[in-house]
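Any read-out appearing in this document is the output of simple, stated calculations on the displayed coordinates, not a laboratory observation. A quick note: this is a predicted structure, and the numbers were derived from the prediction, not measured.
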Structure I
Amino acid sequence: MKDSAMSDDNVRDQKTTVEAKAPPMDIPLQECVGVGRLDPCTIVIFGASGDLTSRKLVPALYNLYLNDGLPKPLIIVGASRTALSHDEFREKLKSSYSATGNADLSLWNEFVGNLFYKPVIYDSLDSYKELAEFLRKLDQEHKVGGNRVFDLAVPPSLYPVIGEMLGKSGLAQEGENGNGWSRLVVEKPFGRDLKTAKELDETLHRNFLEHQIFRIDHYLAKETVQNILMFRFANSIFEPIWNRSYIGYVGIVAAEKLGVEMRAGYYEHAGVIRDMFQNHIMQVLAMITMEPPSLFEADLVRDERAKVFRSLKPLDRSKQADDLILGQYGPGIIDGVEVPGYRGEPGVNAQSLIPTFAMMRVFIDNWRWRGVPFYLVSGKRLAKKMTRVVVQFRRVPHSMFRNVLGEEILANRLVLGIYPQEKITLTFQTKHPGARSCLRPVTMDFSYDQNYSGPKFEAYEKVLLDCIQGDQMLFWSDNGVRLSWSFLTPILEECETCDDRGARLHPYHSGSWGPDAAKRWMKLIIDEP
């Protein structure tokens, strides 16, 4: 019997599309946020002279300002080792934002009145005491109430250093010495294995309570990822069949066309599993498979996500050749342009054994999902940039049409598109018009933006607003981080210490869908010829 995904390829040209209709929506920004008035606060960005601040954080804050989505008053303080004046900092950010090509500078001059800069030596307590005094003066001048968000847009090695200094300088304490609430935002990666993640947690918890720590995973803030929970738990036609009895397999793909670019220094110590699986892929897996919480509240939702990681079945070493396929991109062609292989990228070791592609087949050992394979895929220099979830339902258990149509009827297939197409598609069977009894697969499409004209959040806009609100639903819990690393650390140790490490790293051409060894699994989840 043919594989159902292969059969889908054979009939792709026969598909027709049914457009799903959604009622027009135009919702004010504050209602989208889900709150009334936001608390006035100061956002302190460590690493303010770096790329993340100018490319992501400040544009996100400015876009919120354009849509009247920030609290009033709001102060933004850049802090880094670079010596800059307030005006130099503002001009640097303006130049970076203007270079995007679609910049709306209509309110920029008004916005920069909220921007300030303070040089900080990261390991100097005196420097943090000066920062604390600077913030207190801004509090008095702008009446922000002592509420503060500390965003660590710095290398991971500085997370414990800055966390410790914020504690010693009194900036981590809440409700003391004129402080309001205090929150710490930590970017990924949160550790590089279970041991370092535990050590980082212990360091941060010496000065911050768990409710103060916000571990960012911007994938969770994507609208279409958040929509997974709404889709599952607000529709009674799907939740009853969302289990091992009706679903044959699930695929989660996060494919990138770009190579390592200028991140070789980071990537040579990370690789694809640390870069994509420990955070983004695992969180999407949890959203797809978690049990419904009793209420849609942060702690309850995060607990259910963590239970998924606890239920992951360790990879069987005897089957690891099938359950884990690693690859590294070689030279190839992307969009008609020749590109180098990973080992030819600037800053990469010419003998590097770092994987840039990984496919895992994992199983969740619980009542709902026992025996259902989950294919998790991520890689660089693949055929296209695409993030999607594929839910392949089982075939009908008995074909009463076998004397007319044969034994094979294509199974239903649900695709949740996250990027570039934010859409949901469902494929099902109908009769082909005419005298003959023939089936044809029909695809029903729903575009996420359809009939909606209100404001949309980019991922960083959403997570920054959630930090201001104190809503941790879209952030990692300490328990979730540890359980995720508990599953992945043995895999990393096996991959990085085995004698045949080089032999297990499969080469693939840039612009392809990965190594030949992964093709049979890729055919299940990629609708490509």
Structure II
Amino acid sequence: MTQASTARRFPDAPPEPRAPEAWRPGFPVLDQWLVDGGDTRLDLDPASGLNRYGCAARPAAGDYDFSSSTASTISPLGWAAAQALAERLAETDSRIWRPVTYGREMDRIRGELLALNGLEDMAGLDLVFAASGTDAHLLVADLVGDATRRPLLCLAIEPEETGSGVPAALNRRHFSTVTALGERVAMGEAVGVGDGGYASIASRRPDGSLRPSADVAAELEAIIARADQAGRRVVLSVTDVSKTGLIAPDLETVVALCWRHPDMLQVVIDACQFRLTPESLRAYLEHGFIVTVTGSKFLSGPCFSGAVFVPARQAKRLRARRLSPGLCAYAAAADWPTDWAAGADLADAANYGLLLRWEAALAELRAFRALDSAEVEAFAGRFAAAVGDRIGQLTALEALPLGVLDRSAIAAPSGWDARQTIFPFLLRPAGRYLGRAETEAVYRGLAGGEAAVRLGQPVSCGERDGVPVSALRLCNSAPLIVEAVAGGNAYGVIVRALEALDQVAVAVAAAQG
């Protein structure tokens, strides 16, 4: 065992849930709450106890966990925070008063999330909660679509670079068979009335290399100009960052499009990875961009917890809008600010699962925001350099081309979020690219091994040598940075990352052999 392996953030065994005397009979235990109030993606496999992302409902011991671009198993820190809140809820639980308790707690979460991002002074800024990032996109598309009589077109990058359900959500269609509040729905069926639409553009060439920004900009301009001429309104979904670590399309293009089409174009920043400094988040909001985030990616909170930041001008326009009837089972009234008409159509329900997942995520955010930003940036740079070098050294791995994380077009100051924190790579042993099924098998084998190596799920990245390929992703995260900076274990974190890559190379060689 290496020196780094002895200094892991994870304990030898996950903490056991306490059973206080005040715990009410029949009140679900924390494990049950953490997988409640979402869709089928939260369901645990009876045999493995894991959801479809390979995450458990309680902390796991000893993992090499670098999977935060997909999802993370709850940490001991997050578990402790959620457990403390669950105990308070159990002490006062009453089904009659549960919606009141939920509303009070969600208001507290709302205030703290604004404060931890330095946004409490932004007049008119509103914050809406959603069960997941996909739910957030569905709610935004429905609100913006109903805010005008002009037909709506939602425009985004290719589906492979964002959440799998986001295209359906932006097209105002059910993306699962169960809503956050447990109602059965028909996947793919429209949730609202009116003309919707969805189109996507590619950020990469067929071989996985990046398209020139000028080509992407020209294609976007052509689509938006045609929509303008047809009397349509456009929602442009911009990812910051995508599954493979891109800002797409680039922000210079986005700002130019807004300048040319000010009255028919609404930009939504898909920041569900939440790999942003408070300064970058503020800059987006000051430009009038709606921003969606989650607590379950970079922050490594449990799956799922979404939120939508709505800047003042957009909030003023959308505050009076009602949701389509088909969306009433996606959120509780308290998920919305009290003066939004959308909340009036919703049930006084209590989504304790969402509340507890955000409580866990906020514990991670609180620890991360307490760090010195210069130290965070310095470690992020060290981590990126070490991981990039090791991927280059391992002949079985090939780095996927990455873009520059440039937010200067929105006047965001450079910070740690200009450093790469997602590192995608293809598997190429002995000069032959592994196909998607082979890459999936390597990914699952690593996660299920004795010393589990958890990476971001494979992302389809076109073809190489006629073979459809996928990239695996090793990711930095807020808990890893906290361990490195506040815990003084920068060396250990980096060595664990390099060990994880070495184990990938070993697994690839075994698959090849």
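Brief remarks on what is shown
- Origin of the derived value -11500 (helix-only ellipticity at 222 nm (-39500 (n - 2.57) for each DSSP H run of 4 or more, over all residues; to 500); candidates I, II): II
- At a computed -0.27, -0.32, -0.37 (log10 I(q)/I(0) by the Debye sum over Cα atoms at q = 0.11, 0.12, 0.13 Å⁻¹, for residues 220-291 alone), which of I, II: II
- Among I, II, structure where Rg and Dmax of the Cα atoms in Å as derived comes to 24.8, 86: I
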